[in-house]
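Once you scroll down, you'll see the structures, which are given as structure tokens.
Any read-out appearing in this document is the output of simple, stated calculations on the displayed coordinates, not a laboratory observation. Just so we're clear, the structure is a prediction, and the values are computed from it rather than from any experiment. Cβ atoms are built from the backbone, for glycine too; each structure is taken alone.
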Structure 1
Amino acid sequence: MARPQIDEATVFSLEEAPKLLEKEDFEFFDDLVNRSREYLEAFRWCDRVVSVRVGIFDPGVLGVFLLEIETSRPDVDELIWVIMGDLPPAYIAEQNPGSCPNAACALDGYVRAMMDWVEAVEEGRSVAKLIPVNAPPTKEWAKYLRVRLEFIEQSILTDYKEFLT
């Protein structure tokens with residue numbers, strides 16, 4: 001599969017990221033990076049994670065990471081966005097060439113996919129064909145997730161409007 005088209009100016013290496021963080025955020029940051037690696041490596045199609053870059057990091061809330069992987073499957077992208085934090089983890093792979101060139105687009109796609117799940121649960125519809133969520137499809141979980149998603153839209157994505165395509 002062709003490599004996704006990523007705007008390289010919008011991601012930082014793990015070596016660069018600590019220069020941009022406050023000292024008290026290192027532990028949370030490292031935890032999210034490690035959890036992102038473990039999350040992708042748990043999938044059979046991911047042979048191993050080669051590198052991790054940072055697209056968005058909001059201390060105490062979430063990180064959007066670009067992971068480069070090795071895979072023996074020709075239908076799997078080598079670059080995959082992972083959203084990790086105080087919410088259900090997910091990966092975002094490009095559906096169309098150039099559809100997810102930066103972390104803001106990945107996070108926006110995450111919010112939209114998770115909101116579809118929330119609305120299905122609230123309306124009593126099946127979530128079988130929606131993004132997998134590591135929580136039971138109950139109205140209680142849907143309410144909790146809706147609050148988190150609305151926070152992301154209002155407090156994080158608003159800062160990245162110019163990056164949304």
Structure 2
Amino acid sequence: MNLPRAGARFCSSKCRVYAHREEKRFPAEMTTRSRWVRRMDSKRPVTASGCPASSTDSRTWSDFKTASESSAGVGLGFVLGDGIGCYDFDHCLAGGQLADWAAEAIRAIPERVIFSEISQSSEGVHVFVEAEEGPGRKIRDGRNIERYTAGRYIAVTGRAFKL
């Protein structure tokens with residue numbers, strides 16, 4: 001990354017403004033927990049300092065401020081657990097429109113929804129919920145739905161999706 005001066009955190013004032021707006025995109029239920037990592041292009045988690053991170057080792061996680069201010073990797077990730085789970089709906093968005101099967105499945109989610117966002121591919125939706133920790137689940141019956149509550153991290157975008 002080419003920064004205009006030594007020690008600069010952002011390449012321009014436009015980038016600085018964008019970064020501060022992004023901080024407000026995640027709800028307090030997530031930002032007040034120290035369950036944040038950075039992510040590589042490969043979706044592998046790394047610490048705020050750029051070392052490998054683990055979705056099961058809390059020593060490799062950071063608070064939101066530290067992770068969001070880090071320049072390691074290419075984006076943020078949130079480690080599931082501590083009462084927060086996620087439904088991952090793949091290939092359910094086309095032209096910003098939610099597929100009927102996904103809308104029906106989202107309406108059927110029994111837990112309280114905390115936050116929903118558009119995934120990295122722009123073709124999926126992540127729905128973060130209040131959830132007890134338990135085993136993950138994949139539904140591959142023509143729909144691509146995964147539900148995790150622990151031992152995983154989600155590469156987040158912060159691009160809110162209104163349900």
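From which structure (1, 2) was mean count of other Cβ atoms within 10 Å over residues 61-68 calculated, if the value obtained is 23.0?
Matching structure: 1.
Taking distance in nm of label points 7 Å out along Cα→Cβ at positions 117 and 149 for each of 1, 2, which is largest?
Max of distance in nm of label points 7 Å out along Cα→Cβ at positions 117 and 149: 2.
If helix-only ellipticity at 222 nm (-39500 (n - 2.57) for each DSSP H run of 4 or more, over all residues; to 500) comes out at -10000 when worked out from the coordinates, which of 1, 2 was used?
On the way: 1: -10000; 2: -4500.
The value was obtained from structure 1.
Given a value of 11.8, 34 for Rg and Dmax of the Cα atoms in Å, for residues 77-140 alone, point me to the structure among 1, 2 it was derived from.
2
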